[in-house]
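Any read-out appearing in this document is the output of simple, stated calculations on the displayed coordinates, not a laboratory observation. Note that the structure is a prediction, hence the values are computed from the model and not measured. Cβ atoms are built from the backbone, for glycine too; each structure is taken alone.
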Structure P
Amino acid sequence: MMRLTVHIENAPFIKKQQKLIGKNEIGRPINKPKKPECIINTLSFKNLKTPGEVTKKLAYIRSNYKISKWKEGYKKGKEMIYTSWE
């Protein structure tokens with residue numbers, strides 16, 4: 001099984017329902033997520049069986065989003081795409 005992780009530029013903000021998970025030592029409520037509007041700048045797909053499936057997902061992502069690129073270091077200018085075996 002393979003996993004694909006991609007960082008995208010100009011990521012959209014989405015509204016999420018906050019859940020109360022407890023209180024801290026002072027007595028203030030702890031919510032998850034911390035804010036009702038969250039930014040999703042990382043897309044991750046797992047249980048991809050073949051490199052062909054990874055390529056199809058990557059083509060879908062490229063058609064709908066702009067992939068972030070490294071701004072410095074030896075990877076400067078390359079897209080932020082990661083694949084790994086699970």
Structure Q
Amino acid sequence: MEKNLNHDEKNDIELMKEAMQRTDTYDEMARWLTTVWQRKYGSEFRGNVSLTYDLADETFTLRCGDNIKFFEESELDLIPKQLKFFRKQ
């Protein structure tokens with residue numbers, strides 16, 4: 001089955017919006033998205049897909065396999081794009 005990265009990115013953007021509506025804190029949002037993305041993409045990254053939020057630094061960390069990227073709150077919309085980029089590698 002061929003990956004449709006653009007379609008998945010659009011779905012992940014919608015998932016981010018849904019997560020923001022369903023949760024009260026960034027930490028809850030990150031855990032919710034981790035659960036969803038782990039199911040969707042875990043096999044592509046040897047079971048290691050996670051989004052975490054560090055309250056002290058007010059930053060998000062996206063881990064996909066050996067790849068790690070940090071985001072500020074103002075960069076939330078970049079997370080699905082980065083996930084797509086990691087999946088292309």
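A few notes on this one:
- Origin of the value 1.9, where distance in nm of label points 7 Å out along Cα→Cβ at positions 29 and 61 was derived from one of P, Q: Q
- Test item: distance in nm of label points 7 Å out along Cα→Cβ at positions 5 and 53 calculated as 2.8, pick one of P, Q: Q
- In terms of mean projected area of the Cα convex hull in nm², for residues 37-76 alone, the structure with the greatest value among P, Q is P.
- Of the structures P, Q, the one that 43 was derived from, the read-out being relative contact order in percent (Cα under 8 Å, 6 or more apart): P
- Read-out helix-only ellipticity at 222 nm (-39500 (n - 2.57) for each DSSP H run of 4 or more, over all residues; to 500), computed value -16000, structure in P, Q: Q
- Given 50, 31, 25 for Cα extents along the principal axes in Å, calculated: source structure among P, Q: P
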